[in-house]
Structure I
Amino acid sequence: MSEETFWKISDFVETLKTHLNNQNIHINTVDGWFKRLEKERLHYINRTLETNEKVYDELDLKIAMFIKKRREEKWALSAISNDLSNFFELRPFPVKKEKPAPYVDNMETLKKQITDEVKKTFEEMATAKVEELKSQYEQLLNGLPKPPSIEERKNQSFQAMVIQRKIESSLEEEANQAWSNLPEDQRLKRVGFFRKDIDLEKKDQFVRTYINERFVDRLKKEMELEK
């Protein structure tokens with residue numbers, strides 16, 4: 001089995017240039033592609049254990065070549081991001097160790113306080129009252145709300161992610177439709193003397209702004225439907 005190859009960003013970009021036979025690829029452009037994928041939680045870039053520096057492998061190289069090809073075909077970055085999972089097994093983000101929520105500690109403190117109070121009462125009350133108090137104590141503990149399990153919290157996080165992607169996809173579709181309804185002088189830019197083409201950077205900004213301005217309200221509506 002051949003040893004897996006890893007590159008730092010500068011070497012990675014040089015390798016990409018060689019594969020594409022194109023020396024006009026800027027390191028900031030490539031870095032921006034992968035930062036966007038990580039920001040959208042679509043694809044994780046490996047890090048070194050010692051310095052936590054990003055390192056890229058063969059999968060990242062294939063993804064970069066794919067993105068470059070799509071950009072040459074005038075695809076928007078948002079559309080490319082949404083299409084990646086159809087062609088690659090994207091790298092998931094490392095699972096962070098779950099930490100108990102603050103209120104769990106408070107609940108444990110509350111249980112201890114109840115236990116101490118009941119024990120003190122046991123010592124002061126007659127033997128005939130012990131069983132009655134024990135029963136009341138157990139009922140009181142059973143009535144306390146149980147903190148959600150790790151599995152329940154994971155499920156809640158997954159459901160939240162599904163809702164977020166659903167809303168973003170719907171808003172992006174609406175944004176593209178809204179963009180297509182704009183006058184040509186707002187959508188097109190002059191290329192040379194006789195030709196006009198879609199202003200992709202302006203469109204990408206329009207779509208992002210459209211989604212950002214409407215996301216919170218759409219999320220509220222979606223959460224009401226989930227109830």
Structure II
Amino acid sequence: MSNSPKTYDVDKAFSAYIHYLQSNHEQLKGGDDNPNLVFELENALDETEAAQMSVIELRKIPEVNALFEERWLPELIDLNELIKLPEGTFGYIYAKEMLARGFDPHFFQKVPVEDDIAYMKMLWRSTHDFYHVVADFDVDLVGEFALQVFMMAQSPIPISIMIVSQGLFQTAIYNPQEFTRLMQEMSRAWDLGIQTPAKFIAQKWDQYLNLSLAEVRDILGIPEALRLS
């Protein structure tokens with residue numbers, strides 16, 4: 001039996017990243033918005049060593065490994081029901097912000113959960129919007145790029161690295177006036193990710209919806225000094 005090392009398709013990942021940068025460039029010039037771009041890039045990373053290592057490292061975290069074994073994903077979210085929760089609850093605040101911006105909690109590209117890599121993708125895609133609310137990152141580009149730094153600090157997910165590198169390049173070229181704010185938010189995000197003991201990717205977020213947002217942050221151990229609200 002051959003013991004030859006596993007080969008990885010880095011060419012596919014590289015080509016997808018270049019396409020991702022080019023497509024974002026076209027969008028910034030007024031082209032059509034394609035929300036699936038980031039998911040298509042992530043899918044192209046499936047056959048990279050980084051994706052394989054991510055799963056290995058995530059499974060070393062007992063709470064995350066338990067989710068991998070269970071293949072847990074959150075139930076479908078009904079914003080119109082969540083908005084009926086008492087003001088101040090995590091679910092109410094989440095629903096209010098999503099409805100105010102016209103966001104669809106199920107906008108992300110779905111993939112069949114046939115292996116650990118597919119599950120990793122579906123896990124973060126289906127819970128990502130919760131992170132914005134609990135960690136207090138805006139949903140503008142600076143906030144999104146900063147959130148990905150937070151994820152890098154907490155969990156080895158390769159798509160976060162790609163998005164952060166794109167964010168640095170994009171901001172420097174197209175919005176240099178935002179670069180200082182970007183770096184400040186990225187710095188806060190890294191500190192927040194390192195200092196928050198509970199891994200966001202390990203949480204069953206639908207269990208927190210009836211709790212106050214402050215209580216959720218306390219449960220997760222988010223340092224008060226790094227909270228914005």
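Coordinate-derived values only; no laboratory data. Being a predicted model, the structure only gives us computed values, none of them experimental. Cβ atoms are built from the backbone, for glycine too; each structure is taken alone.
Ranked by distance in nm of label points 7 Å out along Cα→Cβ at positions 195 and 211, structures I, II are led by I, which has the greatest value.
Each of structures I, II was scored by Cα Rg over 2.2 N^0.38 Å; the highest score is held by I.
Can you tell which of I, II yields -19000 when helix-only ellipticity at 222 nm (-39500 (n - 2.57) for each DSSP H run of 4 or more, over all residues; to 500) is derived from it?
II
Name the one structure among I, II that FRET efficiency 1/(1 + (r/R0)^6) of positions 67 and 179 (r between Cβ atoms, R0 = 35 Å, to 0.05) of 0.45 was derived from. Corresponding structure: II. Taking relative contact order in percent (Cα under 8 Å, 6 or more apart) as the measure, the highest value among I, II is held by II.
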